[in-house]
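Read-outs: derived from the displayed coordinates by stated rules, not from any lab. Quantities reported herein were computed from a predicted structural model and do not represent experimental measurements. Cβ atoms are built from the backbone, for glycine too; each structure is taken alone.
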Structure P
Amino acid sequence: MIGPFPFTLFPNPAAGTPGPDVLPEAGAARARAVIAAWPDYAPTPLRDLAEIAAATHVARVALKDEAGRFGLGSFKALGGAYAVAELLAAQPPGTDPARLTVTCATDGNHGRAVAWGARRFGCRCVIFVHATVSQGRVDAIAAHGAEVRRVPGTYDDAVREAARVAAAEGWHVVSDTSWEGYTDVPRAIMQGYRVMAAEALEQFGPAPSHVFIQGGVGGVAAAVSAELRARLDPAPFLVVVEPDKAACLLASAELGAPTAVPGDLDTLMAGLACGEPSLLAWQELAHHADAFMAVPDEAAIACMRLLAARGIVAGESGVAGLAGFLLAAADPAARATLGLGPASRVLLFSTEGATDPALYARLVSPHPPPG
C-alpha cells in the first residue's frame, strides 16, 4: 500500500530471556487511578482499518488514535503531566508549587505535556529544545506558559543541557529518558504511558497477535511491552520501529548493549530523533521486544497520506509503527520472519496527530506549496 521503500529488520536474539522488572504493577495501577481521576480524562478511540487489513492479507488491523488526548495532540500527557503531578505530590506538606520549577528537553510533544502539567498543577516550567525543533512546536509549548530555550545540537545535547542547568538552579528534571542515577521520574512517565496500552487492549477484544510501536528513546515501546506481558500470556509479537536516521534501539539490539548512534539525527520523524536509548526502556526491550525495524522518512509521509485519505490525522512520528507493518507485510521474507499471516491481528499506535499543523499540511498535500 506504500512504497516500496528500503527498511531494516533485525529479530532480537535475546527476546524471551529473563530481565529485570522495570515497571512494577503497583506503579501502573497508581498511574491509571490518578490519570483516570483527572476531570478531562477519556479513553482515546481504537480505529479499525479493515481496508488495510484486507490489502495486507491479515485478519485485523486496528489503530489507537492519540490525536485527541487532553487536547494536546499526542499521548504524552499520560507521562509528562503525570510525572509533574507525582513530583508535586512527593513534596513536603505545605510546599508552594509556584516556588518549584520543572524542566526537560523535548522534540516537541513531551515538552508540551510537561508545560501543560506545570500550568495545571501550578509550578514554573522551562523547556529546552534543540536546533531542528520546528517553530510551530515551540509555539505550542510556549502557549502553556513555559519558557522555551533553544540550544545547539541534537535532542541528546538538549537533554544534557537541561540536566546541567537544573542541577545549577535547583530545578526538577522531568525527563522521558533515563540514565544511570536518574530513573524514578522516567519510570513514572512510562507507567503513565501504560494507560494508553491498557485502553487499547481493552478496546481490541480478542488479543492481538502482533504489535508495532514507535521507538525513540524507547519509553513508550517499553511501556507497551510491559502492559502486553502483564495482561496476555503469551504476549503478542512486539516490533519496535524507528527512523533509519535515528535507530539507536536497533543498533543496541545488534550489539547487545545500549548504544548511541552518531550523526545529526536529521529525520522528519522529529519525536523519534533520538540517538541514545533510555536506560530503563532498554532494560525492558532488550529482553521482550521480538524485533526492531528502521524505516525511511518517505515511508512515514506515505502513511500520513494513507491515513489522511481515510479521515485519520496522524503526525510524522505517529505513523512509524504503521510504516513498519506495511513494509514488512509487503515483503515475503519479513512477513515470514515476523509470522504475519491470514490469522494475524495487528495493533498499531498513532501516538500523535498534527502537532505541527503547518508541517502536517505540507506533508499530506500531494502538491505541497514551495518552501
Structure Q
Amino acid sequence: MPVPPPEPILVAAVSARMLAELATAAGHRVVAADRFGDLDLRRTCPTVVAAEGGLAALVDAARGLDAPSVVYGAGFENHPRLVGRLAEGRVLLGNPPETLARVRDPAALGAALRGAGHRFPRTYPAAEAAERADRSRRWLRKPLRGGAGRGVREWRGGRLGGDVVVQERVGGLACSAAAVGDGRSAALLGVSEQLIGVRAFGARGYRWCGNVVPPRLDAGERAALGTQARDVCACLAEAFGLRGLFGVDLVWDGARAWTVEVNPRPCGSLEAIEAAHGMSVFAAHLDGCAGRLPAVAPAARAAGKAILYAAHDVVTGETRAWPRAVRDVPHPGERIARTQPVCTLTAVASTPGDAVARLEEDAARMRAELRRPEVPAHA
C-alpha cells in the first residue's frame, strides 16, 4: 500500500525562502507565505502566497493555505497577536505569543540575565532615558519592534518619540548565537559573526547584512565566546520556556559576551550554521518543539551569507540564470528601490575570512548586472 505524502508545514515570514529550503532539505513538504514570492521560493514550494502589505496582510493571505502546522520566521517576533492569528486551527511549531511578549521585553530580559550573572547593557525606556542615561557613556536609540538594525542609531540626548529604548553601546564584535530550546534548557547550534553596515553589501550604520561562521576570532576567544553563549542560551530557555530555534544577538568585548537582544524564532544565520556544521537545523527545531535537545556536530568548515542591498534604484535582468549560490532571487525585470534587499549571497570556504572575501567578490559581480531604471525622455 503506498505511503501517503506527509502533510505540509506552513512557513510564514517577511522572507520565507531560507526556512522553506531548510525544511525541504529535512524532508518536509512546505507551503509558504511571505512578502516577496521570489523565484527560488517558488521553485522550492508548490504553493506560495505573496502579500505586499504588512504582516497582517500576510496572515490573512495564509489563512487559506491547507497546512495543519506552522513555523514563523523574521518579523513575527514583534507581533504576538498576529502569531496567535496565524496559529488558529494549526499546531504552532515555535514559541507562543505570551513567550514572545515576555522575552522581547527589555526589562524582563535584563532581569533574567543579570539575575543569573550574565551581562546585559544598561537599557532604559524612552520616558526615563533623559534622566537616567549617563551622558559620558555612548548610547544607541533602538526601536522596540525593530529588526535587522533598522532604526538603530547613536543617541546623544534630546527628545525621544515613538516606541523606543535607549541602550548603552558596548564596544566589540557583533555576534549571534543560534540555539534550540526544549522549554527547560538549550543546545547551542553555533555562533556566527554578524556582518553589520558593510558597504560592499550596500549596508550602512547598524544595518544587518549577513553572518559568517565561525567568527573571525582566534581559537581561544572563539572557545570562550562559545562557552558563554551556551550558558546564556540555556539561561534564557529556562527563564522564558523557549522552544525550538531561537537567536541571541551578542557583543563580544574580547573577554565577555553581552546579550543585546533575543529573537525567539529561527534566526538569519541558520543556513550558514547548517552549511558549516553539516546538520539539519530544521530537524533540530522540531526536536526542540517536541521537548528534545538535539546532538550538535562541530563546525567542519566556514560558511557565510550576505544580504545585497540596492545602492540606488535598480532593475533586475534575466535573474533565472543567476548562480545557485545566489538566493532570494527576484523576478526578471523587477524594480527594486534604493536600500531595499536585492538578493542573498552564500559562500562556503576553509576560513571565515575567505568566506567573507568570496561574498564581497560575488556582491561586486552582482552589482555589475543591475541597471538603473530608464528615465522617460520627457522627465
Structure R
Amino acid sequence: MKKTASVLGAFLLGAAVLVPIISLAGGSFYVDSTTGFVGVGNTTPTSPLDVAGAMYSRLVTASSTSIDWNQGNVQTMTLSSNPTLTFSNGQAGGEYKLILNQDATGGRTVTWPGSVRWLNGSAPILSSSASSTNVIDFVYDGADYLGSYIAKIAEMVGFNSATSTINSSGSASISATATIGTGQDRILVAFYDDGDSDLYSASSYNGNSLPRTNTNWPGVGYYRINTLYQFAPDSGTHTLSASDSSGVSSFFLHGVSYTGASQSGFPDATCTNSGTGSSISCTINTSTPGTWMVMHVTAANGTLSAGTNATLRSQPRGDSITVDSNGPIPTGGYTMTVNNSLSGQGLTATAVTIAPAQ
C-alpha cells in the first residue's frame, strides 16, 4: 500500500506516470492513470467503468408509497390497497424498476405521479389476479420519469374444483351441482359422454352456454366425448348441465375448473386417441410455459384408474374418468396415461392444455 500511495502522489504532482493509480491484489479494483478508466475485477479496463463479473442493484422493499430512489434502483411493493405513489431523488440518466405484486385479494390499482410519462402513451393496466406480478421500468431525464412496462408476468394455473355425475334413466338431459371458487382468471372445462353417435345438443353452467371445442368418436363400440368450456364461470354453487337429442342408456358429465388460466385461445393444444388395450395415453406438444394438461377417458367396460403423470379429479363410475397433470407440464412432448382393469375394451381419450393468463 505504501508503493501505491507514492504512485498516487506522483500522479497528483503531475509526473508522467504510466502505471495504475490504484491496483489492489488480484486486480479487484484498478484505475488506469493514462486513460482514467476504472476496472473492477480486471486490470485492463477498456471503458470508463469496466466490470468483470456480476453487477446488480440490490432489491429494496419499499417502506411506503413514497418511493425514494436513493434507497435503490430496483424496488418492490405488495399492493394491499389502491395507493397514490410519489417518486423522489431520481438522477438524470438513472434507470429504475418498480415491481408491483398483487396481494392475496388482487384487483389493486395505483395512481402514478404526475412526473411519469408513458412511452406508449397510456399507463399500464395492472394484472388484477391475486398474487400476480407487474414490472414497471423508468428512465429519469432530469424532469420526468419515462415509463414502460411488462403488462403481466404469467400467472400460475391452479386446480379449483371438480364434479361429475352419471345418468342411466334414459332421459335426454343430465345435470350436476358444481361449486367454483373465487380465484382470478377462472376456466371451466367439461366433458360430456353421450353414446355411439353425435347426440349432443346443448350444455350450460349457471344458465350460460358452454361452447363445444371438439368431439371425439372412434366408431361403434366407443363412447363419444364432447369437450366443453367456459371462461370466467360464475363462482359459487350452480348447475352444470348437458342434453342430447334422444336419451341413451347411460351418459356422463364431468366438470373441472382452474384459476390463473388464459381467457382466450382455449385449448392451447389438443390430443385424441382410441384403442382396446389395458391402457391409453395422450401426448401433448406445447410451446407455452406453465400449461396444465387435462385428460378425459371413457371405456366400454372395466374400471379406469389414473396412470403415469395423471392425477384423478372426477369419476362418477368406473368406466369414465377425468385426470390432470396436477401442475405445469414441460414444453415439448408430455404423455399422460389412464389404465383399465380389462383389456380388449373400447377406450376413448381426449386431452387439452390450459395456458396461464398473460
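When mean projected area of the Cα convex hull in nm², for residues 71-270 alone is compared over structures P, Q, R, which one is greatest?
Top value of mean projected area of the Cα convex hull in nm², for residues 71-270 alone, among P, Q, R, belongs to structure R.
Assuming 3.1 is distance in nm of label points 7 Å out along Cα→Cβ at positions 63 and 327 as calculated from a single structure, say which of P, Q, R it is.
Q
Given that helix-only ellipticity at 222 nm (-39500 (n - 2.57) for each DSSP H run of 4 or more, over all residues; to 500), derived from a single structure, equals -8500, which label among P, Q, R identifies that structure?
Checking each candidate, the match is Q.
From which structure (P, Q, R) was semi-axes √(5λ) of the Cα gyration tensor in Å calculated, if the value obtained is 61, 25, 14?
Attributed to the structure labelled R.
Out of P, Q, R, which structure matches 16.7, 53 when Rg and Dmax of the Cα atoms in Å, for residues 39-126 alone is calculated?
R
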